[in-house]
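Take a look at the structures listed below.
Each value in this text was obtained by applying a stated rule to the coordinates, not by laboratory testing. All values derive from a computational prediction rather than experimental measurement. Cβ atoms are built from the backbone, for glycine too; each structure is taken alone.
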Structure I
Amino acid sequence: MLVTFGTFFNAPQVVSPLVRQLSGLDVDIVVSLGLHPDPRQFEVDHSRVTFVPFTPLASLLPGTDAVLAHGGAGTTLGTLSRGIPLVITPQGADQFNQAERVAAVGAGIALQPGEATPEAVTEAVRTVLSEPSYREAAAAVAKDIASMPEPSRVAALLEKGA
């Protein structure tokens, strides 16, 4: 399982309580450090968690069964394009919209700030890992994304005024 809160929202005081609780699950946990380059800032059992420096998401997703994230557009789109279910705990900006849409299509679970306790997040992760409907919905979204035209094609159409 991958835990990433992007480059800005990945504060140790936000992520540490969630990862401490998640480490009770029987899953491998990888945490993307974002702008916090020192894993010692995170108060977790370091024997249960692998920390990685800022790394392109595409390099972290292969082999990942679920993603716990903040709901940033890049993280959400990148994860769904590979058919991986999400648990989203939005922190700000448009992340609330992404979280709502992911939950609406059944590709993950959204927990709002007051709901996103470490226990609730762990239960949501357990649910998306054990209920096949989340992976099926994420796979359906991935299929839709794959069928979309390339950005360069859309740009060319827009340039033509189509």
Structure II
Amino acid sequence: MAKIYCDLRRCVGCKTCELACRVEHSNDKSLELAIYQTPKPKKRVRIDKSDKGPFAIRCQHCEDAPCVPACMSGAMYKDKKTGQAKHDKDKCVGCWMCVMVCPFGAIVMDIEDKNAVKCDMCPDRERPACVETCPVKALFIGEEKDFKKMLEEFSAKRDKI
């Protein structure tokens, strides 16, 4: 299953991914209009910091996603075709159990709409907005093996320097 990965060596914490996510999930998909939208569009990715530097936090679409069995209304579910952990906002009752059990802190509460908000991998796009707009190419979409290969290639290039 394709996921979004973050190369910690490249992320500079610029938050371009956050902005791109908000715009992508706005009514008109326009920065100018998203600024004035009420309620404000919710981001599904956020930049946090660790002792190794900044990194992007978003839903990992866990294989054994704890948010799915924790959801009492069935709003959280696994898509059988893609393997992604998805959220049906029409079924969500705002109990926040998914928020409490997510080991990555990737599901957030939308208090205004009484709904959970999480990465949906931008289903209307070929590549998620955060990946497409990352100016330093820290975000990568692919399979785990593809990401490991990219890291190995990066290390090999670095070792030659």
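Sorting I, II by mean projected area of the Cα convex hull in nm² from high to low puts II first, with the largest value.
Here distance in nm of label points 7 Å out along Cα→Cβ at positions 96 and 112 has been calculated and equals 0.8, so which of I, II was it run on? Structure I accounts for this read-out. From I, II, which structure was relative contact order in percent (Cα under 8 Å, 6 or more apart) = 21 calculated on? Answer by label: I. Ranked by mean count of other Cβ atoms within 10 Å over residues 48-55, which of I, II sits at the highest value? If we compare mean count of other Cβ atoms within 10 Å over residues 48-55 over I, II, the biggest value is for I. Going by distance in nm of label points 7 Å out along Cα→Cβ at positions 40 and 144, which of structures I, II comes out largest? When distance in nm of label points 7 Å out along Cα→Cβ at positions 40 and 144 is calculated for I, II, structure I comes out on top.
Here FRET efficiency 1/(1 + (r/R0)^6) of positions 80 and 136 (r between Cβ atoms, R0 = 30 Å, to 0.05) is compared for structures I, II. The highest value is that of I. Taking distance in nm of label points 7 Å out along Cα→Cβ at positions 32 and 152 as the criterion, the top structure among I, II is II, with the largest value. Suppose you compute helix-only ellipticity at 222 nm (-39500 (n - 2.57) for each DSSP H run of 4 or more, over all residues; to 500) for every structure in I, II: which one lands on -13000? Structure of origin is I.
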